[in-house]
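Asks: What follows is a set of structures for review.
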Structure P
Amino acid sequence: MGAAVDRFVFTLLVQVGRKPGDGLPDGATGAAILCYAPAADEETAVRETVALLKQADMAPLDVTGYGTLEERLAAGEVSEEEQELMAMAGAQDAVVVAEMTPFFE
């Protein structure tokens, strides 16, 4: 049996462009999607989140990582609601899309 791998919940902000069937509002040029992703490291969290968004017919363009729950708590950056969503992501071992903000130009 292999050793248990530490998993962390990462905060990721994904910029997406337009793609047919993406579900974004008419007139939107893209969106920012805030996700909480559980993984052993940030690279894996980014890869799994991008794959999930592509399966949902989104067009990921860029991902910015904002650290783990522990790092953000130490910096005093996490609201109670965010903590609950991040806990859910960790407990369910699933990416949680917390917020989507469409862009209009």
Structure Q
Amino acid sequence: HRDSLVDLSPAEGLDLARILKTVLVKFDGLWGISFPYMMVMHQAPTDGVARPGTHLHIEFYPPLRTQHKLKYLAGCESGAGTYINDTLPEEKAAELRAVPCPEF
């Protein structure tokens, strides 16, 4: 558990880079296209002030439902600033796990 990128050790930073590269290569391999995505990184501010309860985490929001089907934001998503996922994370994780990827 880390609050921000600056809290990662050099080894943890390399591990995170490898994980991100693996995810992105698997995205591209999923349908054999250059996969579009929005990556959101949440972390504590790096101003030196302790903020209990914060933690570094990364979220991906792909705008595609299928290879040829774009996800359009609904009114509630645009109005509330939320993104509704109409699939189960477990199903999408299984799809990504099945994509071959070299080890980095």
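Asks: Which structure, out of P, Q, was relative contact order in percent (Cα under 8 Å, 6 or more apart) calculated from, if the result is 33?
Replies: This figure was derived from Q.
Asks: Which one of P, Q has mean count of other Cβ atoms within 10 Å over residues 6-13, as calculated from the coordinates, equal to 19.8? Write out the running numbers ahead of the final one.
Replies: Details: P: 19.8; Q: 11.6.
The value was obtained from structure P.
Asks: With P(r) over Cα pairs in 10 Å bins from 0, in percent derived from the coordinates and found to be 15, 45, 29, 9, 1, 0, which of P, Q does the value describe?
Replies: Details: P: 15, 45, 29, 9, 1, 0; Q: 12, 36, 33, 17, 1.
This value belongs to structure P.
Every read-out reported here was derived from the displayed coordinates using simple, explicitly stated rules and does not represent laboratory data. Since the model is a prediction, treat every value here as computed from it, not as a measurement. Cβ atoms are built from the backbone, for glycine too; each structure is taken alone.
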